[in-house]
Structure 1
């Protein structure tokens, strides 16, 4: 069983519909639904993308591990490749106000343009409800949800837990590998990995 998370507009509420306290989404189970506002204030609901593959990416623009992938262009290339396969890419910022990486609507719009972020939507989760619901611990942290709404991968973007751009060429990009297997009609061979990066800057977390 899973939890579902709902956010709309400026007012935020979270409703635990099942298994109180069991926040982490389970690989192989239905992913918990949620609603968040994107950088333009548009309400984006995960469940509306049923029938498409969805990639979730937790983001903090000030984290050196995130910068590794954006300054090198690796994350943007991965985003573009995923969308070329018909996937929806949702970048999520769960930093609380006053914390490193926090974005307002205005600053998020500027950030998306400045960094060339190719996400379908840049989502603001300043209350941390969705991030905690998906047990997002680091930035970056990745989740892949298949067209049937099943969580098929969660963990790191690759297998090189460093902030060095020169490590990217020799890394296994877990997201691209999983999407390639899905496109070929194969099961995802690596379903879970340990994510790495900066801690998600939730309220009350340094």
Structure 2
């Protein structure tokens, strides 16, 4: 389980395809604190550490992950948001994040607000994922609050700290992002769908 509070921005150092899997080597200063078999969110995607190197670690993404996230479009040199799983003694500074990306979205607008930024995102409604005004959303692993909500999009406000300490400062209009919708909303939607069928 994660909270959507990014610890560090890592860098993709190497990408190797093997069958339907893709192995990523991620450069990070978190190495001394990591161990093999540990879960880490990469742009919001929960992946298992499979190997530790001197300045980097390796993870593997399977085809399902590559289809539902932007992991398959990463290239060497890309910056990636990293968050280790939450310790049992930790605080929920963001919201409940599973690291299970539901789908991708597209950045459709970026507005400089003289000290903060407004980012607009749209997503395909065919998966029937929902956002609500002032509800939680996870964008590339970052826990954020939605506003200007429509049935296919939303806006988020980014403060300077988040802008500088995540890969939001590199996002451009047209970029694809990973979206994880609020788990509580997903359960409520599922229960309502069962009761109406």
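Values quoted throughout were computed directly from the atomic coordinates according to the rules given, and no laboratory measurement underlies them. Treat the numbers as computed from the prediction; the structure is a model and nothing was measured. Cβ atoms are built from the backbone, for glycine too; each structure is taken alone.
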If FRET efficiency 1/(1 + (r/R0)^6) of positions 82 and 186 (r between Cβ atoms, R0 = 25 Å, to 0.05) is calculated from each of 1, 2, which structure is the one that comes out at 0.55? 2
Structure (1, 2) behind the derived value 0.90 of FRET efficiency 1/(1 + (r/R0)^6) of positions 58 and 162 (r between Cβ atoms, R0 = 25 Å, to 0.05): 1
Ranked by distance in nm of label points 7 Å out along Cα→Cβ at positions 42 and 138, the structure on top of 1, 2 with the greatest value is 1
Who wins on mean count of other Cβ atoms within 10 Å over residues 26-33 among 1, 2, i.e. which is largest? 1
One of 1, 2 was used to compute helix-only ellipticity at 222 nm (-39500 (n - 2.57) for each DSSP H run of 4 or more, over all residues; to 500), and the result was -6000. Which label is that? 1
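Looking at structures 1, 2, which one was percent of Cα pairs over 24 Å apart calculated from, given that it came out as 34?
Values: 1: 34; 2: 38.
Going through each structure in turn, the value belongs to 1.
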